1. From which structure (P, Q, R) was helix-only ellipticity at 222 nm (-39500 (n - 2.57) for each DSSP H run of 4 or more, over all residues; to 500) calculated, if the value obtained is -22000?
2. Between structures P, Q, R, where is Rg/Rh (Cα atoms, Kirkwood Rh), for residues 528-663 alone highest?
3. Kindly point out which one of P, Q, R the value 14 was derived from, the read-out being relative contact order in percent (Cα under 8 Å, 6 or more apart).
4. Out of P, Q, R, choose the structure whose coordinates give mean projected area of the Cα convex hull in nm² equal to 45.9 when calculated.
Structure P
Amino acid sequence: MRLSTSMLAAALCASLLACGDNSQPGPGGPEGPLGPRGPSGDDGVNGVDGVDGEPGRPGGNCPVGGGVETEAEGVPGSVPLSSMVSLTFCDAAATGATNIPDYVKALVTHYGRGTMPAGMEFPLSVATTDSVRAIRGLVPDTVIKWLDPLTWDNMTSPTTTPRFGANADYMAFFGDGWQNASTPYWHGSDTAGWVWVNHEYVSNGRPRTTAAATGQHLTLARFLSYWGTIAGSPTSNAWTDADLNIYTDEFKKQVGGAWFRMAQDPATGEWALDRSQAPRRYDATDATLVKVTGMDVSPDHDDVGAALPEDVVAGIMADCSGTQTPWGTIITAEENVAFAYGDIETAWSSGNRFLAGRGFDPGASVSFDTTPSTVGDFASPDANASHPKDAYGFLVEIDPGQAPGEYYGKTTAGVGHRKLGAMGRASWENAAFAMGTDWKLLPGQPIVVYAGNDRRSGHIYKFVTSQPYQLGMTRPQIRALLDSGKLYVSHFSGLDNAHGRRLQASQAAPTEPAPGNGRWLELSTTSTSPAPNATALGVSARSVGQALTDPTWNGIGSFASDADIRKALFTASLKIGAMELNRPEDIEYNPMDISGKPRLYVAFTNHAGTVALDQNGVLLAPTATQPNRGDRAGGIFAIEETVTGTPATSMTFSYWQVWQGSLAAGVFDAGSPDNIAIDADGGVWFGTDGYFGSSTRRSADGVYYLDLDPAHRATPTPTYGLAFRIAAAPSDAEATGPAFTPGMGTLFFNVQHPGEDILSNWPPR
């Protein structure tokens, strides 16, 4: 029961002897004036000291860090090299955490409450240094760098020794013993295991007949000269055909992917390669052979002209991001393949202006020129070393540990490497699988794969297999499911075409309480999904299938088959009016999201260029003014399927922005989000690419933890939606591929393209 003020006063007086006379003035009697203040009383006797508290918890032992791996002979000591870095955890702030996510989340809570441990800098300050910096408690160490050997054997030549490749990007860690849990996600050893690393490209200019190499290409040329692989001077402006043939072959070996084992020293905490175990290098030469499934491609040959089996192609390239599959293989995404032999989707200028005479003109079916370019970066005086354009631009499933030449089905059904033609060709950046909270495929449901086309005005796609996954399937049976299925493109309804991260109606970013709504459109000649631009083009009942097969629809030629649609996903998506996006750089599925519902997180890195369509999805005329997105900072969006738990059947979704990039120099500013990582508890982490070049103070790119805990909206200092910088890359270097070990005691990331445009000596050695 609630007590009145008078009842409380009476109760208090009755309990105190000092209360004195309890009489009350009579009704209506006036109160007398206050008397003068009495003198201060004497100080009371000091109280007894309290009992000492429990001793504080000692901080954990921190590894030394800073070690340098084996030097590659022939590499100048001062040149910048792409490197893999470990961030090893030690509880320097004595928070009681046992892994990196728990530690960082504890620091976020301290920050919000204003109780940060003494001397702790958190988040990491903005700076521009030629070093890797990290918050106290995460000790950085260089594990391996470009051109380092992956084995002790045959270290007498650059050709016979498998080496760590150039410009490392995505990576994945497979802890020893993960197979006992049937998924590599968060199982296996935290201190030893196998690692996959993508190698995307070589920076700067390659040597030509009349031009010397520059930047990273000059480093490679000097390396080859040291070993006597090329005869001429690496700085010559007159390269011979013989040297150019050799150089092109060695250049191709620097891209693709690496598979090797690592172990952590229990005494120091440092990571090192276990060179006693046989590594594998998968590259762009014919040493790597891959089967294209779900699509026919042009006949290919090896690097000396000998024909390859049907739909088998030579090599992988432009490997940017990717994912682990729940069954233990790797999806590596071929992104900007046009640099090598050219591209077949040539109807668009760099500013997204439709170009006539490129095989996509209205009035006829689209056609493709697959002849390799003679001026691309992989062009060689030896024509046999060039390959058809349509052999690249795929999501590639690598069967790690299998020999590079073991293409899918070569020796054993369901074993080996393949390109997923059923998902089509694009500038693929990534892939993500729908999974349950056990980080395994959803039993009884089709496999669902999400992926992004990382180009300005690119799109997000969803692939749903024709047949469901069932418990007890073998790995070959699971892999076979990806050979056929339906492909959908996202349409972000209501998004402002002139901006890309605002809703047109409100001119504000979508939020979780006020999200945007989107739908999935099947990309097929038989698709019955309504075309987004149908009403604007005067035929409101036109389906996606009818639009794609119409030779004049939206000013673009027709697609004669689903195979042709899959060869040119960007053009097909624009033909039907799907909303253009601000470069979907990475997509990650989060089955453990703090919301309790599975969500997708998408990094829209930026889009500072023009668009191809108007607000209604109609192709802009050649003379029309193209809206310029002007988005240089990017942002991160969440996507939630409408049908929760069954993403295969969900044809609509909601979307909203969870974090907005900024080009300022405040402690919470960051821009151009790139790779995203989801920890075992559903926490969201990301690296950045381009913040150094676009921020107001040339601030270094880095690795961030994004606080999305709703409880932190109302802390004394609200931290919800803030990105906490935990590590910074060297200046002019991208922070790529953040990946945790299964117990999350180590976080790896790659320092990509240091010194590409600005002086760098990274790594120190």
Structure Q
Amino acid sequence: MLKSIELCGFKSFAKKAVLNFNTPISSIVGPNGSGKSNVAEAFRFVLGEQSIKSLRGKRVEDLIFNGGKDAPRANRASAKVVFDNTRRIFNVDFDEVSIERVIHRDSVSEYFINGSPVRLKDIIELLASAHIGASGHHIISQGEADKILNSNIKERREMIEDALGLKIYHYKKEDSQRKLEKTEENIKQVESLRREIAPHLKFLKKQVEKIEKTIEMREQLKNFYLEYFKREDEYIKGEKDRLTEEKRLPQAELHRLEHELRQAKDILNKSESKDIKSDEVMRLEGQLRETRLTKDLLVREIGRMEGEINYLDRQYKKQIQVATSVETKNVDLSAVETLFNEVSLEIDQGNASDDLNIIKGILNKIKGVLKDFVNKNKDNRDEESLKELEREIVDLRQKKAEADTELFNLKNKEVEFTADYNAVKEEIEKEKDSNRDAEKAVFRIMAEQNEINTRLASLQNREDRLITDENNFKQELIEAGVLVGVEAVRYKEVAFEMIPEERNRQDERRKNIERLKIRIEDAGIGSSDEVLKEYREASERDAFLEKELVDLHTSSDSLQALIKELDDKLTTEFKFGVDKINTQFQDFFSKMFGGGTAKLSVIREIKKKRKDTDLSVLERENMDNESDSGEEESEEGIDIEVNLPKKKIKGLMMLSGGERALTSIALLFAMSQVNPPPFIILDETDAALDEANSKKYGDMIAELSKYSQLILVTHNRETMSRAGIIYGVTMGMDGISKLLSIQFEEAVQVAK
């Protein structure tokens, strides 16, 4: 229920004026120009009307009191309506609801609900829930009584929807459509972002796959290493022990023979029978000993050089394989910077041009530059390192060749010395002289020494090979720690079932290890942690965007479903409401005209939508004869059909002014009966009625007041007689509207 309206600075109401509405029908009267219609406009204003023209103004300042003879102009205008909300017509938990609007001369508007600042949207939604709007069927200003008759079918539909309380659905639909547009825009943005990161993510994924493959190969290499190192360590330790044991007796025997040889040589030197042959034996024995010792040392040195050459050969082949792998190419930073500068220059030229052919030419040129760069760096390798290895290998091979030559010469000397020694030995052994026992002892000892030295040389060769194996083992441990990590060298902590096997099985493991090492080096994963981190971040970003996209699509589907639901609800309730209005419309129309028929019809009007908005008049005339000159569009609206009694009048265009007024009043009253608003304002809607029709109008007002409060701005005596309170509006020379009121119930009590 409407309780009051308070005006201050609004139009002609310079000072605070309060109108209380405590009766079903209130009337506002006064002479023309007194400002009585400003009260009706104040309702429009406070309820959110945004059209200054609808409030009979051109600018915002026109709504603020502009001063009078003795009164200064106001800087602000305000209007506040107060409702009794004990029946909860508004969806707020207050027994009284006040809605206030304040405007300032700088065009700033402020809105308040129960004194709290709010948005216009909040006001509109609150009013819509109670079937109240800033304008429409419940506020009919002077000259707008037959607005619904003069409107087109679409405008009529909007008025009917307003009367039926369907505006709230339109607000929700418009809000949902705005959200849907924003959602669709967000979907495009998210899809664009995913398209942008997709190539980089794809590249990173390939890199991660390589890294994962490399990690898998490293794990496999680690397992190979653990078993290889375990077996190699056991083999080296066992071989050392065996060699030590096998060398122990021959070395002891050799020491014994050397002692005997020294004794034999002492005896020979002191012998009185010593002769030239004895001296020859001593000389040849010394030469053979020295030659064999030098030869053995040289054989060991050659063996060492062969092992080093083999190692360098493997390193050289490995570097060649890595260098020929495309994925492990290293490019100088200066070369990359040169490429960047060259490409940037071409891009700058492209940005400065709007010619598509020039831009295409620049793109092709950039493509050629990149292709040349790739081809140029495709076969590059670390030539300096390779040359250094080549030099080392060549030097070692040269030294080995010299050592081989020296060994060859030593072997020849050994053969020569051995022949001379054997010749002297034969001569002495042929002699039966017992004085030759010392020489014969030397021969025997040397023969035994030679045999033992041969055995020890064999053992020494095994020891040399073992030293090479041990060096390789240590080198492999270092490489394993760098390539795989410390876990690969913790072979002692791992338990293996050491089944005896042939030595060549270990060689096969070493070959497998070398192949895996080359594959890992070929992978060239570089800073894998950085790549994995970047891929994880990019994947998380893409997953987030994907989830956001799913959420947005879900939101879009929900909004589309909501819009369809609102459309269906609007259609259903609109048609149902039209049927209800038609019942009331027919009733009021019959009362007004003493019979006849009147009804609203939902129609769809088809219009041509032209594509030739900028064509000349002649072109349009030519196209008027073409059936396919434009697309068709349709809009749904309301048509009004009337049939007056005792007259052949069936259309609105044939009605007189008075008949139109009665028809529009009947329709407006019918609309207000479907969803009765808390109040209805009628601003001189009875001006065109004669005395007889004024009586009918008054009767309908009385009936209507049972459902809604009525505020009537009128000059009609019959209308005034139906009011419980009359407010008179006057205006003095100062241009300020003032209020006088008559409360009829109180006047009757006073009269009695």
Structure R
Amino acid sequence: MLLNKIKYFKRSNIKIIQIIIAIICIVFTCKNNNIFAADKVAGISAFPNSYQIYLRQLQKLHSNWTFTAMYTGIDWKTAVKNEGPTVDLKRSAIQVSFADVWKWKDSNGNYNVIEPGWVTASEAGIGYAMDPRRYINEMQIFQFETLNYDSTTQNQNGVEKIFYGTLMYQKNITYTDTSGKTQTINKTYSKVVMEAAAQYGVSPYHLASRIRQETGCDIQNNVSIKGNVSGYVGLYNYYNIGATGGDNPAISGLAYARKKGWTTPELAIKGGAEFIAEKYINAGQYTTYLQKFNVNDDGKYALYTHQYMQNILAPSSESMSMFNAYSKLGLLSVPFNFVIPVYNNMPESPVDIYVQNPNEYVTDSTKVYCTDNLNVRSGPGTNNSIILTAPKGTVMTRIARGVQAGERWDKVRLSSGLEGYVFQSYIKEQSYTKVTGVSLNKDSADVVLGDTLKLTASISPSNATYKDVYWLSSDSSIAAVSDDGLVTPKKAGVVVITVTTDDQVKTATCVVNIVEKKDPSITLDKDTYNIIKDKDTSFTVTISNSDIKEYDLVIENEDIAKVENGKIVGLAEGSTKIKVNIKGTDIKDEATIKVFELSEGDINIDPSINVNGDIISKINPDTKVQDIKDKIETTYDISVKNSSGTILEDSSLVGTGTKIQLLNEDNIVMFEYNIIIYGDVSGDGKITSKDYMMIKNHIMGTSTISGITAKSADTYNDGKITSKDYMMIKNHIMGTSKIVQR
């Protein structure tokens, strides 16, 4: 079994409880449960706020590190459950020496032993290990580093730094061959690792760290790599690939090595690198975290399967090895990119397990200050990572108070919202009037690019001792907010500005819609209106960026067409123009009206589909061209084209924007219909997450949909494109409700 052993949090005589403490209650524009699988967005502002407070602190230390949010689209509790014992008793493991809260027990109170020293992990422990926010600190962030080869930052010296203190450090390879004879390769282990990394595109530091994690680099005693195991002489497996199950999984690994022909250390190191590259890094599991917790729905393998290791804390342990190597090499200043998963419906603050007796921590909300420079750590104890060092006199909120005897640690929240643990001897309590609430002078606002918006926060009660607040924009690329609430737009889009009180963490929000300042315009919704004589069709006039909302309308030849009750009516066969202008201005637009006179029986369309002028709707997704042709009886030839003008085969699907053309004997288009399938925004004839993303991007302002595409996006049928529309598509895909075609 691939169990990576860790040395921290080892206390066998204590009990642990899990507690979730709220950091921030915020409306986030890209709400987690509105994003589909593996939607990756770069930048700190792309993360939920409970991530941002840690990321911003980390970026203060390393300004050229970048972070990408990987929205998994998976419900948090579902993810934890699928990694847990109710689904698979062998999927997640923890050392037996850990406290009870980490370990699963059956109905009789017994642990499930996976192999000596390792038992099935509990859901509480898995939740702690899976929450990415716990690891957004300098040492543990590297479990989210992308594990591809980079010759500009990775070198043999770095591999040696990882091997330092082991029997593989600066060591030429000497091994036992399959006949039991000693052989020597004129290469060091680090040299072979570098060759494997370059050949298969894998980080050599990841390979070296994985070898150390799996074998301790103990070439004299470790079963997987010493080469003289009875029945498996001359076989090597440096990554413990295939080492699963049984009382001695390393033997399974050696059996796998025999099957692969890994009869030298070089073959085993390179063969294992090829396996990791092909089966993991190039298959969507390109970070150490994803190799343990496979939550990438865009990957090659089914969710929660094909996981490299069972130890739930292995990614954290490997991450610290990487940090130590990078630190020794002086590489912490180079640009790194970290891909960090985000789940739907996550707890508002990082999942926590107190490594103490349940009676030794109590919930608290007291203001304290530090009496000296004070390290704030990711967990209670000096073996946990330092998140930051708070200067002497820093005021913070103690949110959980340790009451155990001896060394006592408290959990605190700083004014930035960041949480961590401090040693109690270095803090003192304060007496004060607590904050009970906060409100803003606006809860929504429209702001034109070039203007600013001043938001003002009001604290309750008015005599509260600490009235400090901090401001946050859900997307600083759209609009930034200053420390005093001044919102400065950067581009069109929608952001949520949140104010949070330092004391008691009360919040209020304002939704800000940033719009571009453009010249006034007036547009008709079509370039050409095709109408059958004595029939009518609707039209739409849109006035933008103008305080004048009225317009004048003229039809050049009123013998051919007229406007009546808001629709164009065909009077006689022929062609004319419809012209509109903003009232009192010369800002105008025009379109062509074509009126066709049809003989009886020229066109008969099945009433099961809806025809409104030149628009055909009430068509279900996955409808084929032939299905549409079967519903049209006509003396004309029928040609069906996609939105790009390509003729579609009868077996092809029709979608939004598909054109049905009726042609005479001279191949001239006599009439043209346009298909709308509500929810099919992409025009491929299906309703999928692609349509959902197009609506989301339109609302966010990153792209625009218009015309017939915009009409298909209005699934809620209220004349607007809003979050209601993409929620209807999401529910349609999930099967909870269906979009009604009309």
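Readers should treat all values here as calculations from the given coordinates under stated rules, not as data from a laboratory. This structure is a prediction, so every number in the text was calculated from the model and none was measured.
1. Derived from the structure labelled Q.
2. Once Rg/Rh (Cα atoms, Kirkwood Rh), for residues 528-663 alone is tallied for P, Q, R, the winner is Q.
3. Only one of P, Q, R returns 14 for relative contact order in percent (Cα under 8 Å, 6 or more apart), namely P.
4. Of the structures listed, the value fits P.
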